[in-house]
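Right after this note come the structures.
Derivation of every value follows stated rules applied to the coordinates shown; laboratory data play no part. In this text the structure is predicted, and so the values were computed from the model without any measurement. Cβ atoms are built from the backbone, for glycine too; each structure is taken alone.
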Structure I
Amino acid sequence: MADIPATMFAWRKHKGNPEPVWEEIPVPEPGPTDVLVKMLASGVCRSDHSLLTLEKQADWFQQKWTLGHEGCGKIIKFGSAIKDTKFKLGDIVALHAVPGCNQDDCPECTRDLSQICERGHHSGIGQDGFYAPYAATDIRSLALVPPGVTPAEAAVATDAVTTAYHAIHRRGEVKASETVFLFGLGGLGFNALQILKNIGCQRILVSDIRQERLDEAVALGIPRQDIVPVGASPTAFVEEKGFVGKVDTVLDFVGTHQTFDDAQTIVRRGGKLLCIGSLDTENTIHMKVGTRKRLSYIFSYGGQVPDLEVVLQLVAEGALRPQVETKTLKDFPEVLKDLLDGKVKARMALLHE
């Protein structure tokens with residue numbers, strides 16, 4: 001196609017360099033089962049910083065690769081092996097970063113664990129991703145973006161919303177009859193709060209260290225009496241408010257020593273700890289507490305294309321509205337610094353020209 005350039009500039013990771021590199025590279029040619037998309041928006045995630053700075057990574061990581069694992073774009077070219085598909089040229093699609101390899105002998109894909117498959121392509125996670133004007137991705141990674149959903153919302157939905165949805169529905173199996181305690185109202189946690197509201201949970205108790213985020217929870221409909229005041233002890237709050245023995249599930253979207261310890265105290269006997277955040281990379285399971293209370297410690301990572309499809313429909317229906325600010329692709333280093341400095345209240349998407 002004549003209007004596709006030969007080269008483009010992209011934000012790249014070079015092994016050994018913790019800073020992103022603005023580099024001219026060839027526009028990718030889609031493989032047999034790939035589509036080429038013209039990018040419209042790319043979400044920025046705290047894990048981009050980890051990907052830039054942590055050199056000990058998985059075996060599939062390349063020496064140089066394009067960053068960005070949250071994306072939305074327009075289909076402009078199909079791979080040679082794609083014949084019968086629901087997608088067409090010009091469709092706006094959300095791009096799942098890790099759709100898996102889908103091979104019959106894959107130990108992950110055959111157990112419905114595609115998001116932790118090590119064989120398939122990992123867009124923006126050690127292999128070329130979405131911080132570029134064009135990206136090639138397997139057709140299995142696509143989800144149609146419904147009318148009414150912006151490219152910025154669709155981009156962040158691929159991770160920040162889908163991860164929360166998968167954790168709550170698929171891993172935690174949270175029900176409307178439950179009382180839940182939610183730690184953290186950041187890029188994932190506030191989406192989780194909306195998902196819990198959509199489920200219709202009996203009670204949602206919320207903790208965050210930022211008053212403005214707690215005020216947003218009140219605006220969403222969480223009663224102030226169910227919100228832990230900034231600086232107050234969550235365990236003391238649960239005791240004072242009469243919730244001891246009543247919290248069925250704790251969702252930890254923070255993952256610090258303090259939140260993980262508090263979660264084990266707060267949750268009822270026979271309850272669940274749903275672990276998503278990992279600000280502290282090592283935490284302590286209190287064996288006697290976990291054993292005597294017969295707790296379930298549930299870890300969750302990412303989500304899958306079916307989760308993304310449901311999430312996009314919820315956004316289109318207005319049942320879920322991701323909080324997303326926008327800047328441009330060239331602003332990535334500044335945006336990442338702002339994110340690390342706590343200046344981004346929820347999620348940021350980079351818009352492409």
Structure II
Amino acid sequence: MQNVLQTGLSAGMSAVAGYHSSKPTPAPPEYDGKGLVDESYTPEAKSRITVPTQNLTEPVKVSPICIGAWPWGDTATWHWKEEEFPVVQAAWKALYDAGIHFIDTAEVYANGYSEELVGRLVKGLPRESFVIQTKWFGSALKPGSFLHPVDAPLRAIQGSLERMGLEYIDIYLVHGPIHVQGIDSVAKGLAKIVEQGLAKAVGVANYDPEDVVHMKKALEKYGVPLAVNQVEYSVLRRWPEIHGNISTCKENGVVFQGYSSLAQGRLTGKYTPENSPPRSYKFSSYPMEDVMPVVETLRRIGDKYGKGPASVALNWSIVKGCVPLVGIRTPEQAQEAIDALGWRLTPQEVVEIDRVSFEGKRTVTWQQG
């Protein structure tokens with residue numbers, strides 16, 4: 001399945017692959033410096049954001065940054081090697097000790113092996129001390145989507161629980177708008193998951209604003225809130241901000257999450273025109289010649305705070321009202337995430353970054369949001 005995912009990315013599931021030119025479109029200047037959260041909001045690593053649940057007295061509390069576990073175990077995109085696991089363990093310990101306790105994975109990542117590795121990382125820890133989010137890949141390639149249109153997510157989450165050795169998932173997402181059944185059928189299945197105590201909160205990923213509202217209303221019939229919408233969002237893809245996804249989530253009490261917050265490493269300073277990212281890194285895969293002015297702006301601003309460009313890019317996402325996801329494989333990357341917290345970009349610095357940012361694109365197959 002990990003090869004299916006990578007093939008899909010190459011064919012056009014990522015917004016700059018397959019169907020579009022890789023030449024970036026600058027973000028419209030009228031959005032420069034717009035959409036910032038209240039100036040009093042400067043989260044620390046141990047700060048917590050409330051994710052709505054059916055039982056309002058027991059909400060899920062998540063850290064302001066989420067650890068993306070797609071790289072763990074994945075060979076098709078991330079070229080995982082088994083000897084990396086002790087390094088990931090050290091990175092997780094640094095994050096957990098600092099207060100970042102939120103991990104995002106999916107059944108499709110490394111054919112479920114990412115979930116297994118997550119289970120190994122959290123084994124023995126107090127269950128209430130960490131938050132796990134995973135996803136159902138409702139593809140037409142899975143026969144269960146046709147045979148069990150309502151119960152397909154329910155059947156899938158049971159496999160995820162077994163692989164991670166958990167009794168429940170904190171947040172369970174629909175991975176993308178590729179499910180063959182309608183939103184109302186999926187909502188019914190998600191509600192059954194909540195009613196059976198298999199997940200505390202449910203949400204979606206890659207949904208456009210209209211489908212976010214549709215899913216919210218469909219879940220309300222069962223007394224279940226829509227908790228999350230997760231889409232690609234970074235300085236190189238401001239589409240969700242410019243086209244209303246972030247504002248729709250805010251208006252409807254839905255937590256907005258952004259994956260590929262560092263554009264698969266393009267915003268870290270690691271890559272240059274002479275040292276481009278691997279070709280399998282499809283999200284925001286613009287030529288580094290076009291990305292370098294963005295990286296240079298992040299680096300220049302970061303120098304004022306003693307922070308690297310990755311930490312600045314993550315802080316920018318937070319200031320824009322996003323819970324950023326960032327793939328972490330080393331203690332050094334863990335420290336970059338920790339360094340994104342406890343301080344805040346000024347409104348003028350956000351404007352400077354916005355002026356070199358890209359609007360991004362969408363696809364009808366996957367990245368609708």
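Computing P(r) over Cα pairs in 10 Å bins from 0, in percent gives 5, 25, 33, 23, 11, 3, 0 for which of I, II?
Computing P(r) over Cα pairs in 10 Å bins from 0, in percent on every structure in I, II gives 5, 25, 33, 23, 11, 3, 0 only for I.
With distance in nm of label points 7 Å out along Cα→Cβ at positions 246 and 294 coming out at 2.3, pick the structure among I, II it was computed from.
It must be structure I, since only it matches.
Tell me which of I, II gives 19 when you compute relative contact order in percent (Cα under 8 Å, 6 or more apart).
Source structure: I.
The value 0.85 for FRET efficiency 1/(1 + (r/R0)^6) of positions 206 and 342 (r between Cβ atoms, R0 = 25 Å, to 0.05) was derived from one model only; which of I, II is it?
The correct label is I.
Rank structures I, II by mean count of other Cβ atoms within 10 Å over residues 126-133 and report only the one at the top, that is, the highest.
Evaluating mean count of other Cβ atoms within 10 Å over residues 126-133 on every structure, the highest lands on I.
For which of I, II does helix-only ellipticity at 222 nm (-39500 (n - 2.57) for each DSSP H run of 4 or more, over all residues; to 500), calculated from the coordinates, equal -10000?
That value comes from structure II.
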